[in-house]
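Dropping the structures in below, format is structure tokens.
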Structure P
Amino acid sequence: MVQIGMAKQNGTMVEVYDENGSYLFSRTGELAGFTSSTVAIKDGNLISVYDATGSYQFSR
């Protein structure tokens, strides 16, 4: 199972990497936080959560 090792802001993009530093995916927005299994990305007033494969999970 792939786990998130790091997420970082790069301009308007959030880049997500696994525990070995390999690139997983990127999304437009502002990094709101991450865990080993999810990353939260703010876009306007909405925060969307993605899993380690980059699949959308939910928004708040």
Structure Q
Amino acid sequence: MLSKNKIHELIDHMPEDFSADELIEKIILLQKVEIGRQQIKDGESLTEEEMDKLIDSWQ
């Protein structure tokens, strides 16, 4: 989940002039990164070896 703090940091690193679309894109990206980090913490990710096996099974 995103916090106000993270959004403030994101805005602080934006240029002085930016569009709402640019901000929304960055917020969505930040949210996806946070979700990915949480999935890793929760053990919901694959190791490189597991991923290699999965990809091999597609062929």
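When volume of the Cα convex hull per residue in Å³ is calculated for each of structures P, Q, structure Q comes out greatest. Out of P, Q, which one gives 0 for helix-only ellipticity at 222 nm (-39500 (n - 2.57) for each DSSP H run of 4 or more, over all residues; to 500) as computed from the coordinates? Label of the originating structure: P.
We did not get these values from a lab; they are worked out from the coordinates using the rules stated. Keep in mind that what you see is a predicted model, and the values were worked out from it rather than measured.
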